Structures are given as structure tokens and as C-alpha cells.
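Asks: Take a look at these structures.
FYI, it's all coordinate maths here, none of it is from the lab. Since the model is a prediction, treat every value here as computed from it, not as a measurement. Cβ atoms are built from the backbone, for glycine too; each structure is taken alone.
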Structure P
Amino acid sequence: MTKVLLVHTVSLWRASLASLLSRDPGLKVAATDLDGVPAALAESPSDIVLTDLDCPDSRDIMRLVESLRGGRQGQHIALAVLARRNRIGDLRTAFEAGATGYIDKFGPVDHLCEVVRKVGAGGRHIDESLAFTLLQASEVPLSSRELRVLSLAADGESVASIARSLCLASGTVRNYLAAAIRKTGARNRLDAIRLSKECGWL
């Protein structure tokens with residue numbers, strides 16, 4: 001029996017995905033949002049955490065799982081993500097977080113369950129439709145932190161607000177933004193956001 005922790009911010013999608021996964025008799029599914037991850041893992045250690053890159057908190061979820069995995073007396077927790085081909089920046093973050101399962105969210109349900117079992121057992125899987133995008137993700141010039149800061153700036157957040165959200169100093173946020181502008185060859189912050197969106201990094 002593979003123990004799955006499904007993490008999604010949107011309750012409707014979380015419930016729907018949990019229902020689909022629970023149809024597989026080989027999967028034992030628990031579901032929560034970002035805030036409930038530590039308690040859920042403490043209550044019932046999971047073999048695999050599954051999240052959706054379209055989830056509003058997907059990057060925070062992956063970073064949290066990365067910080068928690070392996071911390072439970074050496075227990076390994078696999079990470080798998082549901083993705084679309086145009087989410088290059090998020091795939092980069094998933095790769096850096098140690099994800100070993102990359103599942104095209106437009107694939108069949110039976111395939112999803114099969115991959116979850118495989119990755120939960122210690123295997124690796126990349127759907128063929130995502131392979132080229134994952135290769136492109138390795139060539140993104142921005143670090144995951146620079147992508148996160150630029151993403152928040154794209155949402156209209158101020159430097160002070162970004163600093164509070166990420167528990168960083170305002171000067172550090174400005175440094176990340178300056179690095180993003182330099183690495184993208186942009187003229188300014190807005191241009192860096194535009195270029196990053198055109199490349200599919202945001």
C-alpha cells in the first residue's frame with residue numbers, strides 16, 4: 001500500500017484529485033493544504049507527496065516538502081508533480097526541490113495512479129510530453145529564488161511585501177530583482193517580467 005499525501009491549496013481540486021486517487025486500491029490517500037503538511041506528515045508518514053504546479057502555492061509547497069523530506073529519522077519522502085508543458089519555471093523549481101515524478105496533468109487517471117505507485121516505491125518517471133520542457137527548465141538562467149521574487153513582483157507586490165512574504169531583508173529582495181534583470185538582459189523590472197513570461201519561466 002502506497003501512502004500518498006496530496007497537497008493543494010484549492011479545496012475543490014484537492015477533493016477531486018483525492019477522490020480520483022482513492023479509486024486505486026493500492027493507494028492510501030490523505031489530502032491537505034500547505035499549512036497542514038507538517039502535521040499530516042507527523043500523523044501519518046507518507047511515501048510520496050503529490051502536488052499540482054498550477055496550484056497557487058506550488059512553489060512554497062515544494063520548498064516545504066524539500067525541507068521536511070528525509071528529516072523523519074532518515075525516511076525518504078518522494079515528490080511528484082502534476083504539470084503542463086508551458087510551466088518551465090515551475091518545472092525548474094520542482095527539479096531543484098528533488099521531484100522524481102513529472103506527470104502530464106492532461107493524461108489518463110489510471111496513468112496517474114500507476115506513476116504515483118512507481119515514484120512512491122522509489123522509482124523515477126517523466127512523462128514523454130514533459131521531457132523536452134524539463135530539459136528547457138535546466139537552461140533557465142534564473143535561480144528558483146530569483147524566479148519566486150520576480151513572480152511576486154509580477155503579481156504587483158512591493159519590495160517590502162515580498163520581503164515579508166519570504167522572510168528576507170528588503171535589500172536582499174532588491175538584489176534578487178537586480179540579478180533577474182541582469183540575467184534576462186532586461187532594461188528594468190517590468191521588462192524582466194515580460195521577457196520571463198514570454199519564455200514561459202513565470
Structure Q
Amino acid sequence: MAKTLTGELTKGFWDVLPPFRLVLGLCPTLAVTTAVENGIGMGLATTFVLVFSNIIISSIKSLIPKKVRIASYIMVIATFVVMVELLMKAYFFSISERLGIFIPLIVVNCIILGRAEAFASKNPVYLSFSDGLGIGLGFTMSLFTISAIREILGKGMFLGMNVMWDGFEPFSFMVEAPGAFVCLGILLGIINIIPKK
């Protein structure tokens with residue numbers, strides 16, 4: 001079946017949804033999803049790196065020797081991670097502080113390395129761009145969903161605004177590590193019951 005721009009863009013929203021279908025990128029999924037702002041920030045940072053690393057890797061794939069391809073991919077990815085980190089520190093300092101070490105760890109995120117190896121290194125630039133954008137936005141959507149559930153149930157808030165009724169007792173464990181695993185596990189189970197296209 002021929003790959004299309006639209007097909008590559010939309011597959012990241014369901015068919016290969018990163019944390020749920022590919023079960024990749026779990027470290028940031030579990031660690032930073034305590035608040036919606038964090039989830040969106042990490043998702044968009046990852047999307048930026050994914051899109052631009054896919055474009056560059058697809059553009060120079062014929063120049064990269066097979067023996068050093070993974071190291072080359074990591075260098076390309078690291079370049080964009082440094083750009084994201086500097087941009088976030090300059091314009092979104094509070095989110096950058098909350099995400100902390102997880103921004104530099106984007107360099108070794110399995111989603112990005114996996115897309116570089118499995119897709120960008122074998123496909124033209126326009127499809128690699130579409131793949132990176134689709135997978136990145138799917139990842140962002142996943143982080144948003146998990147962080148919204150955790151923030152609402154764990155704090156009774158959404159984007160810092162109280163959204164629960166008076167007298168609501170937050171489930172404080174939802175914004176801690178056990179809550180991340182519980183939320184991810186329940187969503188993983190629900191999503192995998194529903195068949196792919």
C-alpha cells in the first residue's frame with residue numbers, strides 16, 4: 001500500500017499512538033504528567049524535535065554510513081533538543097523548570113530514535129515530516145489526556161482552575177508515581193480493547 005501524506009499524519013493519532021500502541025516514551029509519560037501544562041509542554045517539545053530530526057535525517061540519509069547511523073541520528077536529535085531547551089528557558093521558563101531533566105532526556109527518547117531508524121531513514125522528506133508531526137501530535141494528545149486525568153483527580157483542578165465541586169477530596173496519589181502507573185495502565189487497557197482501523 002502506497003504511503004500518503006495524510007495517512008502518515010493521521011496514523012499517530014490512533015494506529016501507532018506512542019505510549020498506548022507502541023508503548024514507547026513511557027519515562028516522560030509517567031514522570032511529567034502531573035499537570036496539563038507539563039504534559040502539553042513536553043509533548044510539543046518532543047513534537048518539535050521529532051519533526052525536525054525526521055526532516056534532517058531523511059534529507060541526509062544517503063550520506064550517513066550504516067555503521068554510524070545511530071550515533072548520527074543521536075547527534076541530529078541532540079541538536080534539536082538543545083534548541084528546544086534554550087527556547088523553553090528563554091520563553092517558557094516556568095515550564096522548563098518543572099520539566100527539568102526530562103527535556104535533555106528527549107535525546108534518547110525511543111519514539112524519536114525509533115522514527116528516525118524505522119521511517120525517516122527510509123522515506124522521502126515530505127513523508128518523514130508528516131510522520132514526525134503525526135506521531136508527535138499523537139504523543140502530545142496522549143500526554144494531555146493522562147495529565148488532565150491526573151490533575152483533575154489528584155488536585156481537583158484543570159490548568160490551575162478549580163473544576164470540582166465543593167468538598168471534593170482529591171486523590172492525592174494520582175499526582176504521585178503510583179497514580180501515573182494506575183492512570184497509564186487503565187488507559188492502556190481501554191485503548192487496546194478498541195481495535196485499530
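Asks: Taking mean count of other Cβ atoms within 10 Å over residues 21-28 from the coordinates of each of P, Q, which one would give 18.6?
Replies: Details: P: 15.2; Q: 18.6.
The correct label is Q.
Asks: Follow-up. Just checking, which of P, Q has the largest value of mean count of other Cβ atoms within 10 Å over residues 13-20? Walk me through the numbers on the way to the answer.
Replies: Working: P: 16.1; Q: 19.2.
Between P, Q, the highest calculated value is found for Q.
Asks: The value 17 for relative contact order in percent (Cα under 8 Å, 6 or more apart) was derived from one model only; which of P, Q is it? Write out the running numbers ahead of the final one.
Replies: Values: P: 17; Q: 36.
That value comes from structure P.
Asks: One of P, Q was used to compute log10 I(q)/I(0) by the Debye sum over Cα atoms at q = 0.22, 0.23, 0.26 Å⁻¹, for residues 85-172 alone, and the answer was -1.01, -1.06, -1.22. Which one was it?
Replies: P
Asks: Looking just at distance in nm of label points 7 Å out along Cα→Cβ at positions 93 and 117, which of the labels P, Q belongs to the structure with the highest value? Can you show the working numbers first?
Replies: Details: P: 3.1; Q: 3.9.
Going through P, Q one by one, distance in nm of label points 7 Å out along Cα→Cβ at positions 93 and 117 is largest in Q.
Asks: To continue, here is another question. Can you say which of P, Q returns -20000 when helix-only ellipticity at 222 nm (-39500 (n - 2.57) for each DSSP H run of 4 or more, over all residues; to 500) is computed? Kindly include the intermediate steps, with their values, before the conclusion.
Replies: Numbers: P: -15500; Q: -20000.
It traces back to Q.
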